[in-house]
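Listed after this line are the structures, all set down as C-alpha cells.
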Structure I
Amino acid sequence: MGFFQEKTLQLGDLKEPEPIPYSYDTLGWKIVFGVLVLLFLFGLYKWYVAYKKKQYLRDAVQHIQTLSVQTDLSLAQYINAILITLKRTAIQTFGRTEVAALHGKDWLQFLDNKVKQSNFSADETAILQAVYKDRVEDASGFSKDQFKNKSIHWITHHA
C-alpha cells in the first residue's frame, strides 16, 4: 500500500458534557452588577457637582427675572441692578483680576467680546448715564425687555 496507510480507528460514541446552567447567581455577575452600580453612582455624582457648580448662573437669571417684574425701580436702578448681577457672574467665571477693574466702555466691550450677539454697546449711552449719572435722560431707544433678554443670554452663553 505505500507509505500512508489508512487505519480506521473506532472511538465509539461521543459523550457530550451536561449543559452548564445559566444563572445570575455566580460571582462574576455580582461583580459586573457592582461595577455598573458604581459607574452609575459616579456619573450621578459628577452630574450633581456640575449642577451645583452652575447654581450661580441659575441664581443670576432668576434675579434678573425678578428685577424685570419689579415696578418700584427706576430705569437707572434697573440697569444698575442688572449690571451688578452681570459683574458678579463675570467675576465668578473669569476671576476678580480680569473683571473687577473693568468699567464704562471697557466693561461693555468685555461683555460683547465674551458673547457674540450680545451687543451691549448698542445701549451704551443709556447704560453709561444710568451708571454715572444715576438717571437716563433719553430712554427712547432703550428697551427694558431687550436689555433683560440680552443679559440673560450673556449669562447662559458666556463660558
Structure II
Amino acid sequence: MPEEFRGPLRRCLLTGRRAPPERLLRFAVDAAGAVVPDPARRMPGRGLWLAPGPAAVETARRKGLFARAARRRVRVPEDLAARARTAWTAHVAAQIEKARRAGLVLAGPAAAGDDVLEVDAAVLGGGRLTLRRTPLTRRMAADLALLAALGSGSDCQE
C-alpha cells in the first residue's frame, strides 16, 4: 500500500487485510435484507468490503461472511459475483461518459505530465484512454482496476 495514502482503511471480510476503499469492492444490504453491489458507495450503512475477484465473492458468499460482517441475517444471491461485475461495468461506463461530457477525455495520446492520466479501458471493450487528472478520473481509474480484477479471476490484493 502506498505510503502517501492517509484516508480511512477498510477491512476485507474474506482476508482481514486493510486497504484503501478504492482497492476494495463495496457491498451493502438493501431494505429487503439482500446483499447488493454498491460501486458508487452511496448506499446507507457501514458497507461490506471485499477484495476484487470472482473467487473472493463466491468464497465469501459460500462461507456466510456477508451475514457475519453485517451482524444479521441477509440474503446473498447465488449470482452475486456476476451481479457485481455487471454493476461495476455499468458504473465505470457511466463515469467514462460523464468524463467525456465534461471534456476530460483527451483525443489521442497527450504529452505525459502530472495533469494527464492514462487508463486501460480494455475491460469495457475499449483501448487506452487519456484523461485530464481530476478526482473523477482518478476514481474512474481505480474503479477500472477493480473491474479488471473482478473479471480476471485474481484473488485478494494486499
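Things to note:
- Origin of the value -20500, where helix-only ellipticity at 222 nm (-39500 (n - 2.57) for each DSSP H run of 4 or more, over all residues; to 500) was derived from one of I, II: I
- Among I, II, structure where Rg and Dmax of the Cα atoms in Å as derived comes to 34.1, 120: I
- Structures I, II, by mean count of other Cβ atoms within 10 Å over residues 28-35: label with the highest value: II
Just so you know, all these numbers are worked out from the coordinates, no wet-lab data involved. Predicted model, so just to flag it, every value in this text is computed and none were measured. Cβ atoms are built from the backbone, for glycine too; each structure is taken alone.
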